[in-house]
Structure 1
C-alpha cells in the first residue's frame with residue numbers, strides 16, 4: 001500500500017512524522033508525493049494556534065471531499081485536543097495522539113484510534129541531505145495558562161542518550177552537516193531519566209567525531225538554569241565550534257504584570273540578566289525569542305514595556321503573533337482584546353523589530369567566520385553563519401554541505417551579505 005504524509009507545526013512534529021514514515025516503510029508500505037497516488041493519507045497536526053487549526057481543518061475538508069474512500073490517519077496534537085471536531089469532518093478518521101505515533105502501523109491495520117500513551121522506542125533514521133532533525137524529548141512541566149502543548153503532551157519523555165548518539169553518529173557518517181536537537185522544551189530533557197540537556201550535549205560532542213554543527217532547539221531559560229544549577233556549564237558548551245551559537249528562549253512579554261497573568265514564573269529582569277550573561281560570554285550569540293501580542297489584559301503600557309524590552313535585548317529574531325485562544329487552556333476563559341487593537345500592535349511590533357534587527361545586524365559588519373552552504377541557486381547561495389543566522393553569498397563555486405570562510409560585508413534589517421575570504 002502507498003501512503004502520503006503531510007506535516008504541520010514544529011521540528012518535533014517533523015521528527016515524529018519521520019518516525020511514522022520509517023515504521024510504515026519497514027512494513028512494506030511505500031511513500032508517495034501526493035494524495036492522489038496514496039491509499040493512506042496521514043496528517044500530522046499542530047494545535048498551538050487557532051490559525052493552524054483552521055488551516056488544518058480546511059485541508060481535511062478539502063481532501064476528504066476529494067478522496068472519501070481513502071484511509072485517513074490524523075495524528076499529532078490536534079488529534080488529541082479536538083477528536084470530535086476532526087470526526088465531524090472525517091467520520092471514519094483514525095486518530096493517533098503524539099504519544100502513540102509508534103502505533104501507526106497498528107492503527108492502519110486495525111482501524112482503531114490510539115489516543116493514550118504508548119511506550120516510545122524509535123528515533124527517525126537519517127534519510128539524506130545535510131540536515132538531521134532528531135527529536136530528543138517530548139512534554140513540559142511548565143504551567144503557562146495559554147499553552148495547549150502541555151495539555152496534549154502532558155508527560156515528559158526523554159530518549160536514551162546512547163540511542164541519540166548512535167543515530168547522530170550514523171547521520172554524520174552518511175553526510176549530515178547540521179544536527180537539529182528538537183523537543184517541546186529542551187530544558188525538560190532528562191527529567192525522567194536523571195540527566196540534563198548539558199550532559200546530553202557533552203556526550204554527543206565527546207562521542208560523535210566529524211565536521212558538523214549542532215543546533216539546540218527551544219528551551220525555557222529559567223527552567224534550564226534551575227535544572228543545571230549553574231548557567232556557566234551550559235554556556236561552556238558553546239566554546240566548541242561544533243555548536244551553533246544559537247539560543248531560542250521565549251520571553252512572551254516585556255511586562256511583569258502580563259508575565260504573571262500568563263503563568264510564566266519569572267520576571268522581565270531575570271530574562272534581561274540571562275541575556276546579559278549570555279552576551280558577556282558570546283557577543284555574537286543568536287538569541288531568538290517569542291512574543292505574544294495582545295494577551296488578554298494587556299494594556300498599551302504593557303505593550304510599550306515589551307517594545308522597550310526588545311530594544312534593550314536586541315534579539316536576532318522574534319517569532320511574534322497576536323494571542324490565540326486555545327480550547328482547554330485556562331486563558332481560554334479570559335476576555336480577549338478587540339481584534340483591531342491586536343492588529344495594530346502586531347503591525348507596530350513588526351515596524352520596531354525592523355529597526356532592532358538592523359541595529360543588531362550592523363554589529364556583525366566586517367566580521368569573519370565559518371558558514372555552512374545550505375542552498376545553491378542560480379544567482380546566489382544561502383549559507384548559515386556560525387551562529388545560525390542566514391546569509392546571502394554571491395558565489396557560484398560552492399556546493400551544498402560545504403563549510404567555507406566568509407566575511408560579512410553588508411547588512412540590512414532582513415539580510416546579511418557575505419563573501420568568501
Structure 2
C-alpha cells in the first residue's frame with residue numbers, strides 16, 4: 001500500500017530592461033511525504049509476507065535567474081545562475097529483521113552557466129555554452145535501533161562530500177537549402193546521486209536494494225549529428241540523428257548475492273557504459289486539424305568497464321531496450337472536439353545488471369479526448385492501455401505487470417488572468 005502527500009509553490013517574474021536585456025526570475029519550494037510497504041512473495045506465489053514499512057519525508061527549495069540580450073540580429077548572449085537544496089530522510093521498520101532505521105541528509109547544488117548563439121555566416125549558426133556546478137552533501141547520518149527498544153540504537157555520521165563539474169557544449173547548424181539542414185554537437189554533462197540513491201534502501205518482491213552513501217557523480221561525454229528536412233510546404237518534417245554517449249561512474253543496482261528467497265543488490269558506480277544509437281522522427285500535417293507523428297529509436301547500451309566484476313562487461317545496461325517505436329495521431333478542433341491517440345512499442349530489455357531477468361516487448365495504446373464547455377472550463381476523458389496488454393515492468397524475480405485498462409475523466413479549470 002502506497003500513498004503520497006505533496007505540496008508545492010512557485011513564484012516568478014519576467015523583467016524587460018530595454019538595451020540591458022531581459023531577466024527571468026524563478027523561485028520554488030515543495031514538501032512531500034511518501035509512505036510505502038514492502039513484502040516478499042513465496043516461491044509458489046500462494047502467500048505474501050510484510051517485510052518493510054517505510055516513510056520518506058522530503059523538502060526542497062530552489063531558484064534561478066537567467067539574463068539574455070540580443071546583440072544585433074546575429075548574436076544572442078545568455079547567462080544565469082541556479083541552485084536548489086534538498087532535505088530527505090527514510091524512516092523504516094524492518095519487520096522480519098526486527099529493527100528500525102532512519103537515514104538521510106541534505107544536498108545543495110549551485111550552478112552558473114552561459115551561452116553564446118551566433119550566426120557566423122548566412123547559412124551557419126554556432127552555439128557555445130558551458131556551466132559549472134558545485135554539489136555538496138552534508139548533515140548525513142544513519143540511526144539503527146531494535147524495533148522493541150528504539151531509544152537504544154546506534155548513530156553513524158557520514159562525512160560531508162563536495163564535488164564540482166564543468167559541462168561544455170558546442171553545436172553547429174548548417175542550412176544547406178531552404179528545406180534541408182544538418183547539425184552536429186559535442187558535449188559533457190554530469191548528474192549527482194540523489195538523496196534517494198545515497199540513503200534510501202527498498203525491497204520489491206524478493207529483491208532487496210541497499211543504498212550507498214559513498215556514491216560519486218556520473219559524468220557523460222557524447223556527440224551527435226543529424227539531418228533535418230521539410231517538404232510539401234512544411235507539412236512534412238523528418239529528422240534523423242546518430243549519437244554516441246559514454247558515462248563514467250553511472251549509478252546502477254548491482255547484484256551482490258542471490259538465493260532462492262532473496263536477491264540483494266546495492267547502488268554502485270558501475271565503472272563505464274557506452275550507448276551508440278540512432279533515432280528518426282517524422283511529423284506530417286495531413287489536414288488543417290489532423291496531424292500524425294511517428295518515431296523510432298535504436299540504442300545499444302552496454303557495460304564497457306567494471307573492475308569489481310568483469311563478468312558484467314559486454315552486458316546490456318539494465319532497463320534500456322534496444323528498440324522503441326512511438327506514434328501519435330491528433331485531431332485538434334476546439335469548436336468541436338480534440339482527440340489524441342498515442343502508441344508505444346518497447347522492445348526486449350533486462351531488469352537486472354546480470355541480464356538474468358528479461359522483460360518482453362510490448363505495445364500500449366492510449367487515447368485522450370477533451371473539449372471546452374465554458375469559459376476556462378474543459379472536460380476530458382482519457383484511457384490507458386486500451387488493448388489491455390499484459391506486460392512486465394519488473395522482475396523480482398516474479399514478473400510485475402504494468403497498468404491494465406484504465407479510464408478516467410475530469411474537469412480542468414483555468415482561472416482568468418488579470
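Laid out as a table, the results:
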read-out: Test item: helix-only ellipticity at 222 nm (-39500 (n - 2.57) for each DSSP H run of 4 or more, over all residues; to 500) calculated as 0, pick one of 1, 2; value: 2
read-out: Origin of the value 1.15, where Cα Rg over 2.2 N^0.38 Å was derived from one of 1, 2; value: 2
read-out: Which of 1, 2 yields 10.1 [mean count of other Cβ atoms within 10 Å over residues 9-16, calculated]; value: 2
read-out: Structure from which -0.46, -0.85, -1.00 was derived, log10 I(q)/I(0) by the Debye sum over Cα atoms at q = 0.10, 0.17, 0.20 Å⁻¹, for residues 289-392 alone, options 1, 2; value: 2
read-out: Cα extents along the principal axes in Å, for residues 169-400 alone derived as 53, 48, 35 - corresponding label from 1, 2; value: 1
read-out: Read-out relative contact order in percent (Cα under 8 Å, 6 or more apart), computed value 7, structure in 1, 2; value: 2
read-out: Origin of the derived value 20.4 (mean count of other Cβ atoms within 10 Å over residues 201-208; candidates 1, 2); value: 2
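Only the coordinates and a few stated rules stand behind these numbers; no lab work does. Worth saying up front: this structure is predicted, and the values here are computed from it rather than measured. Cβ atoms are built from the backbone, for glycine too; each structure is taken alone.
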